[in-house]
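A.B. asks: Just below sit the structures, each encoded as structure tokens.
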Structure 1
Amino acid sequence: MTTWPEFVFNAANWLMLLLGIASGVAAGLVLIKKPLKLSRYFQALDPRKEFYWAIAIWGAAFPAWIVILKMAQHQNFQLTSDSAHVVHYAWNTIHGFGYYSSMYGMPTLSGHFSLTAALLSPFLLLWNNLNTFIMLHGLALGSTALGVYMIAKHRTDSRLLPWLLALLAISHPRFQDLMSTILEDSVFATPLFVWAVYFLDTKRPILAIASLALILTAKEEATAVLCGVGLYFMFCREKRVRLGGALVAASVLLSFFELAVIMRHRSALPADRFTPGVAFIFPALGNSAQEVISNLLHRPWIFPAALVYPPANLMPLLHNLLYVGLFPLLSGAAILPAYCTWLPHQLASGQFNYHRLLGYYSGFMLGPLLFATVVGATVAWKRVGEHKSGLLAAYILLISAIGFMSGGAYHTKLMPASWRTSVPKIIPLIPPDSKLWCEGYLTPHFALRRYIKYLPNNLPNDIFERDLYMPDQVLLSTYWMQISDPSSVERIMGFLRREEFQVIFQEKDLILFQRKGARFGAQPAVLLGDKL
């Protein structure tokens, strides 16, 4: 029997395929038939009706579709412990336990300068459910298409081009990555940048500043966005040099401030708590932050060399430009924000998703890239003139078709199917104030509590062991046993035996243990009471 998440995933895969086919067929028809017929159809539409259609499609239906997809991922156990971590520290924040994650056993700011989830945490008072964050992520990301449409509509007289560019935006594989990735603060950077540009275009500086300020709460990488915006103002047609220079200087100062905040929060942790990120992700630049700075001062040529060598490292750049039709190359100074956000990714080793901008790593780059795409496309549209606009429309449709066809498919069966029926039975058995150890893929279903740890696959594991507590319940699966180091599994199971944990629920491969004397949630239908 097909479950509703499987139905949603199959529908998403078919929708991407059909949109790709439809875009390709439309491109062919525009070329074969009358090239301007499509444009004339949009010109003949009542402007008010066209705007209502844009709001209905790009502002309502599309964001709602992303929300449904994220909910299906949640029910199919695809959001992973990283999503649970984000929601968990938001829950801790709004309930007065500090900006802290018991999952990682450390203050959140010791990892990244990331505050977006904390700012969104009051929404959990309205609905104490992980779906609250799913809706916020989905609606925000989905609004990107409407933002692109609105920017294009403001910058061109064409009634057709804004629709084509909104379609091009959602067809980009990096946008599809953001649709399917985990709950992560970086995702908000894309829609916030797009709307900041629209508010700036429409002379609403307060809203533009607010949107840009919110981007800065997403992660320390946002300072590159601010630097790019500053450079744009310095070199754009209006040449607002003072404002641009102030933003560039602010981005540098803010980078040092955020780094100082991160290091201060890390100072209370063991020295070996963190993998040396600079040496790990940027091996060509140095083995430490100090060495990178030294190389920047004494061997600056290694930085531009790292951008282009080895040549294979340029492929992500080419892919991202090709999927927006190379339009950013015509955008002049508008490409600078995208260029600044791309630079740190390009300097990283090619083996990492960070370099390839996969998943949520494209969050900061994609908004500026879409802005440059709109600017470049409107320039191209004006240059070709009305008599050749049909060719340009066909070109955009063809690129969109390639993008839709290149996007990753949604997997319908990643986790054991029995979890979908077993987990709803387990949820009432674990009280909200229970201290829980949990199978990592299940943590999003139990993240809204003070104490939660995900079971490691290997011990010792500092993330698991730091600030470790005695659990009231332990939820694990035979799947976890199969993929984990046997000696680590034996250590965990040995602990449960010594502390006389009892099995209070077992179904298929899921087992729920409870510490002797711990409080039940709902009384289980059958109390197994088995000792290990």
Structure 2
Amino acid sequence: MEKFNIHYLPDNKIVEGEVGNTILQISLKNYIPHIHVCYGEAQCSTCRIEVLEGLENLSPRNSLEETMAKRKGWDEKIRLACQTIPKGNIKIRRLVLDDYDAQIAQIEHSDLPQGVLEEVVVLFLDIKDFTSFIERELPYDVVYALNRYYNKIGDVILSLDGYLDKYIGDSIMAIFGIKRNKPTLEFCLDAVYCGFKIQEITQEFNQYLKENFNEMFEIRIGIAYGKAVLGLIGHRKKADYTAIGKVVNLASRLESANKKTHTNVLISDSLYQLLKNKITVDRRFKLRIKGFNNLQMAYSIVDIDQLEKEKRNQTLQSFLSQPKSQTIQEASSLSTIQEELSASPNTIKIEVDKAHSQILFQISHLTSIITGYVKDFDYEIYFDPHQFINSRFKIVIPVKQITTFLEARDQHLYSADFFDAENFPNIIFISNEIQSIDPNHYSVYGNLFIRGISKKIVVQMNRKSEEIDAYQNKKLCINGEATIDRRDFNVSFNIPLSNNKHLIGNEVKIIFELQCIISD
């Protein structure tokens, strides 16, 4: 079999390989400490390398590697060792060198480009004299009013694929153009529309503030277009996706410059030159801005092209008409359940023997089935011993209690690619109707909440005969299953394969076995 050499850095070790093996396989065979958290499934990127010499001696990227490279914005010299097959001499550098590096690398699970230089639009917003508002009002009222305002503003930004970068007290930083799913002109118009629309929202919000607090908000906005470095920045356990560069500084300085120019929204010259046929400005300024050697042109914007405005108004209305948040929907459904329970006086609240109960799910991966287990869950079960169809169930599964017994895969499941545990920590099922098929089989209808989306599903449940356990507890044993399409809940991450196939299936089977204690 044809042989070749691989020169590893920083190990400064040369090993021999055989054609047909991946770089990772060759590394491990030769005792190179090559980190590979996902065990070579192209899911974690911790085996990535930089090719210093011999790029032409490597196999082209396959679909798995290509997907990862696009997501992270890699150039051609960055390769996945688990997917790359060499056919001649190469010189490479391992980029993730130890477990500490691996922990840092694993924060990069995101659909957003990592460590790239891109042209984006940055928007800074600040509320004028907010400190005095804090001093005049009760702390709870300050937090409530600010969150109410930020939610209204956030809806506009998110509806147009903007990224809410950070909140700094009474200030917001947002970025447009990160996803690269729109032409430059479009995401630039999105940002300017947001600046214009936020002013309208502030005027409306001030009516609420005046009626409830006798207060008014005044805002300043700076918007700039230019190149920025994008990526996850910070401690491995608390990293934030953000933009770094002069365009960020310029947007921030333009926001502050509104004080001197007595304006509300200032945009950069680079942005104006792109959009001057689509927007209306009333004044131009030459500003000396800290951090910039030359005078900077800035423009006070007063309007946006009517057709462009209407198009984005429709997009915003469509966004606002989407389902309510998980918390609101859950509260509504729980209220309905309590009303139904109060109408069923024979129901009793029963306990679950969790040590002898289980909830699991199954999903296809290539040609095999991956099984996930729920380590712990919360519940409320109201049982009617006379009419089982009057019983009601509420099951709460904390997302981070789900495991597939592979840490890297579990962390990926918790990320925004799948369950987005940071924003939607619980999966909830609440029943609202039970129909009898026969004395032992039932169809349980209810709402399943995942990622803030509620869908009606049906669970096929089997009620087994009541049994007495070794401790003389009388137990009701029930089991069942349901099948859902994960895409219904915006859990749509996948990797395309050949022949129009995908790595991960869309149907998820949920299976459960519960031992319920109904009496001692």
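A.B. asks: Tell me which of 1, 2 gives 2.0 when you compute distance in nm of label points 7 Å out along Cα→Cβ at positions 61 and 141.
C.D. replies: Answer by label: 1.
A.B. asks: Where does the value 16.6 come from, among 1, 2, when mean count of other Cβ atoms within 10 Å over residues 293-300 is the thing being computed?
C.D. replies: Clearly, the read-out refers to 2.
A.B. asks: Here helix-only ellipticity at 222 nm (-39500 (n - 2.57) for each DSSP H run of 4 or more, over all residues; to 500) has been calculated and equals -18000, so which of 1, 2 was it run on?
C.D. replies: Source structure for this number: 1.
A.B. asks: Here relative contact order in percent (Cα under 8 Å, 6 or more apart) was calculated and came to 10; which of the structures 1, 2 was it taken from?
C.D. replies: Label of the source structure: 2.
A.B. asks: Let me ask something else about it. One of 1, 2 was used to compute distance in nm of label points 7 Å out along Cα→Cβ at positions 157 and 285, and the answer was 4.6. Which one was it?
C.D. replies: 1
A.B. asks: Among the shown structures 1, 2, from which was the value 27.2 of mean projected area of the Cα convex hull in nm² calculated?
C.D. replies: Considering all the candidates, the number was obtained from 1.
A.B. asks: Let me ask another. So Cα extents along the principal axes in Å, for residues 317-372 alone, computed for just one structure, reads 48, 47, 14; which one of 1, 2 is that?
C.D. replies: The structure behind it is 2.
Throughout, read-outs are computed from the coordinates displayed, never taken from laboratory work. Being a predicted model, the structure only gives us computed values, none of them experimental. Cβ atoms are built from the backbone, for glycine too; each structure is taken alone.
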